[in-house]
1. Comparing structures 1, 2 by distance in nm of label points 7 Å out along Cα→Cβ at positions 14 and 30, which one has the largest value?
2. Here Rg/Rh (Cα atoms, Kirkwood Rh), for residues 6-45 alone was calculated and came to 1.14; which of the structures 1, 2 was it taken from?
3. For the read-out mean projected area of the Cα convex hull in nm², a value of 5.3 was computed from one structure; give its label from 1, 2.
4. Out of 1, 2, which structure matches -30000 when helix-only ellipticity at 222 nm (-39500 (n - 2.57) for each DSSP H run of 4 or more, over all residues; to 500) is calculated?
5. Thinking only about mean count of other Cβ atoms within 10 Å over residues 22-29, which of 1, 2 has the largest value?
6. If relative contact order in percent (Cα under 8 Å, 6 or more apart) is computed to be 41, which of 1, 2 is the source?
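What follows is calculated from the coordinates using simple rules that are stated; it is not laboratory data. Quantities reported herein were computed from a predicted structural model and do not represent experimental measurements. Cβ atoms are built from the backbone, for glycine too; each structure is taken alone.
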Structure 1
Amino acid sequence: MLYALGMSLESEQGFDAASQMLTESFFAKLIAWGLVSALLYHFFAGIKHLVMDFGHCEELECAQLAARVTLGVSAVSILLAGVWIW
């Protein structure tokens, strides 16, 4: 992805080539989906940790529920991102 970013910033032709690569290549879409998936999970887990830092859901049962909710919301958002990318 850094290669595609660098190529897109070089020139208009580089941007067109990077755009074509990201829209036509299965491998590029798979890498993009993997990166977006990692970012989405990290985002929702970070929100869970911020909530816990404020003193909520620190008990074992509540923390386990928060972890399950985080995984569920992340899974749904990752699937939606996959639909969006493909």
Structure 2
Amino acid sequence: MARIQFYTRRGCHLCEIMLEELLPLLQGRAEVNIRDIDSNASWLEKFDIRVPVIELDGRTISEYPLDRDAVRRCLAEIPEKSGEIGILRR
């Protein structure tokens, strides 16, 4: 299953909104790996005030607001699998 990287930071209300909008689009095709940029110096340097950011395979899919069409295009390339949406926190 594909793994989407969701870069966020604690207390970011835009991040919460975007994650809520993202999860229904995944339809069992991808897991979400939530990464708090404040926990990693390289993520903080890369994203700082840009959060929330969604990446797949190292390429940015969307920043806020959620680009639903871009997410759908990326997901269309991933084979559909049954199962629940996975959320991983780092």
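1. Details: 1: 2.7; 2: 1.9.
Result for distance in nm of label points 7 Å out along Cα→Cβ at positions 14 and 30 over 1, 2: largest is 1.
2. Working: 1: 1.14; 2: 1.02.
Considering all the candidates, the number was obtained from 1.
3. On the way: 1: 6.7; 2: 5.3.
The read-out comes from structure 2.
4. Details: 1: -30000; 2: -10000.
Derived from the structure labelled 1.
5. Numbers: 1: 12.1; 2: 15.9.
Going through 1, 2 one by one, mean count of other Cβ atoms within 10 Å over residues 22-29 peaks for structure 2.
6. Value 41 for relative contact order in percent (Cα under 8 Å, 6 or more apart) corresponds to 2 out of 1, 2.
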